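Visitor: Quick heads-up: structures coming right below.
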Structure 1
Amino acid sequence: MKVKFWGVRGSVPCPPSNQEIRAKLRAALERSRVGFKGNPDRFLDDLPQWITGLVGGNTACLEVSDHDDLLIFDSGTGIKNLGHQLVPSHISELFEQFYVTERLPVNSLEPPEGPVRQLNLFMTHTHWDHIQGFPFFRPAYVPYYHIDIYGADRNQIKEAFTAQQNSPYLFPVPIDFMKAAILFHDFPAEGLTVGQFKIDSLPLPHPGGTLAYRIKKGRKTVVFATDYEYEELGPLTEADPKHLATFIKDADVFISDTQYTYLDHKTKEGWGHSNALSVVEMAAKAGVKKFFLFHHDPNYSDEKLYDMLDKTRAYTRLLQKGPPMDIHLATEETVVKL
């Protein structure tokens, strides 16, 4: 079982600016004055992560997979790169030839040989940063794909997906032009089984509502909860099965909305997002083994995000007497193996 991050930002996509890249280079050069000993790889390995890598600028998309079973969560702009990986190279070439080069309708493509490929997309909610990547999801244009899309309200989800493509002034390809079989479903209250995965959901407080998902395979559990406000959850009570503290109990991996710093959140209460310190305290009490900060504010630089990570880890060490919870920053293309 593995988890892969394809999009980790919230609100809007945010590629790194020239100023941020320049700041990374400046910081590396300053450290090279005293740290460079002739081995560039060793020098780079010793630099802070905010200098040598990128957190990523795509909006929310998560992959959970194991062999042939594949689950996708949210379709922010990160789903574009996932789609490019999923579509076989020969189909990709056909797509480019017909749609991009010759400007022919995608419907001109003949169904390729091979079995139908099933994809399951689970939507937390339909705010723009969680749906805007779907028009660029290449499997949606390929005839042998069957895409089931789940969420709290199938009609609302279908309306949102259709609306962003229903006008040529907004996007040139309507959703009906997509060749894959695309079906919308209410996520069942009793949960859902896909292959060897068992998936359950939990409604959380956010403007318009949102769903958290708990994914279990064998003895391993992943919980994905984004776009919720911790302060709106109410008092912690493990006896209440509808509370997030119970939903995440003993999870191997908990991926959570932590959009704001603690201080920034004080000026944004009611916006529907959480701060890392409040959520990590709940996660520690719930026995979570590995915690990921997710849905990063688009105004936060990589340096600020890694500073948030350091402060969150330090806070957790104060909370826990034994070994502290394993805490990480969700970064694009990171793979977590369970």
Structure 2
Amino acid sequence: MLLFIKCIISFLFGLILSLLTGFILLPILRRHNLRQHLSIYLERKHDSKKYVPTFGGLIFIIPTIIILCLFIITNKIEMTYNLFICLFTFLGYSLIGLIDDYLIVIKQNNQGLSETSKLILQVILAIIIFYLFLSSGNEPLLWIHSIGLKINIGWLYGVFILLVLLSSSNAVNITDGLDGLAGGLSLISLLTLGIITINTGWMLGFESVAIFIFVLSGCILGFLFFNVNPAKIFMGDTGSLALGATLGIVAILTRHELLLVLIGFVFVIETLTCVIQRIYYKVTRKRIFPMTPIHHTFEMYLPENEVVKIFWIMGLFMSLISLIYGVWL
């Protein structure tokens, strides 16, 4: 119970400091015209958004790091090996996104890092994370909690970690296309994993990891103040890659990697529709969906706000189902 109260307080700290960060950072980004150009397919629909600045991920990244540093310095939490892995993943993938956003702004287009360059950097980070994971005493186990099944898959777990981090980070990135969509879904998913983490007493440093998740969740809520429709700022790859990778690494550390498919169900659907569309188009030169990611197809028939609400509710429903398995079973 005490840990849960600490998590709530941490959430509040994150919310307050992210709001302050947003009020300070937003005018600076506007002044320097740090904005992302829209895709040619979206310019007519989202013409008013072409002047909205990017780099918004800094609104939840900066305060998260500041708060955690303060907590560690004042001995409120312990810098455990698993917390270090979470922070390394969070900052590592945010740096890749920051480089990508910077190149996009400088080049004044949506190219940024090439797909190959971005993939190579993500793979390198995933390999380092796997090494850190094993060095901390974690075993390469696939763990199905409800039936107590543990399967040691050895070095293949490194490939598994790579797939989890790549899919989760890019899934959030793909979903970041409507005001508040990726941020709201990430908040729901992180809070779900945070509650699960509180109940993983067997994990080394689970208290510190849980507090990190709730601090970040509070910061995301503060970011949403500026990102919900009409958005004053976009999180960019700086934020989306960081959030997706964090979802992935927390699922790995809590041994709920398979459950992440359910927790991030909307992210999975968004990604699958893009993959299906791309493969089908290469084979037939035709499209299955009018537009992908799938939220743009919904947007053809519903207002943006309604699409975001539907996806949020879907994400919340699937997360609640996930909690039945992750906490109760």
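Here, each number is a calculation from the coordinates, and none is a lab measurement. Computed from a predicted structure; not experimentally measured. Cβ atoms are built from the backbone, for glycine too; each structure is taken alone.
Visitor: Of structures 1, 2, which gives 60, 58, 39 when Cα extents along the principal axes in Å is computed from the coordinates?
Guide: Values: 1: 60, 58, 39; 2: 52, 48, 35.
Source structure: 1.
Visitor: Using helix-only ellipticity at 222 nm (-39500 (n - 2.57) for each DSSP H run of 4 or more, over all residues; to 500) as the calculated read-out, with -7500 as its value, let me know the right label among 1, 2.
Guide: Working: 1: -7500; 2: -23000.
That value comes from structure 1.
Visitor: Which of the displayed structures (1, 2) returns the greatest value of relative contact order in percent (Cα under 8 Å, 6 or more apart) on calculation? The partial results should precede the final answer.
Guide: On the way: 1: 18; 2: 28.
Largest value of relative contact order in percent (Cα under 8 Å, 6 or more apart): 2.
Visitor: If you don't mind, there's one more thing I want to ask. Determine which structure produced the value 19.9 for mean count of other Cβ atoms within 10 Å over residues 63-70, calculated from the coordinates; the candidates are 1, 2. Intermediate results must be reported in sequence, preceding the final value.
Guide: Values: 1: 16.1; 2: 19.9.
Corresponding structure: 2.
Visitor: Could you tell me which structure in 1, 2 was used to calculate distance in nm of label points 7 Å out along Cα→Cβ at positions 207 and 271 as 3.4? Mind dumping the intermediate values first?
Guide: Working: 1: 1.0; 2: 3.4.
Here the read-out was taken from 2.
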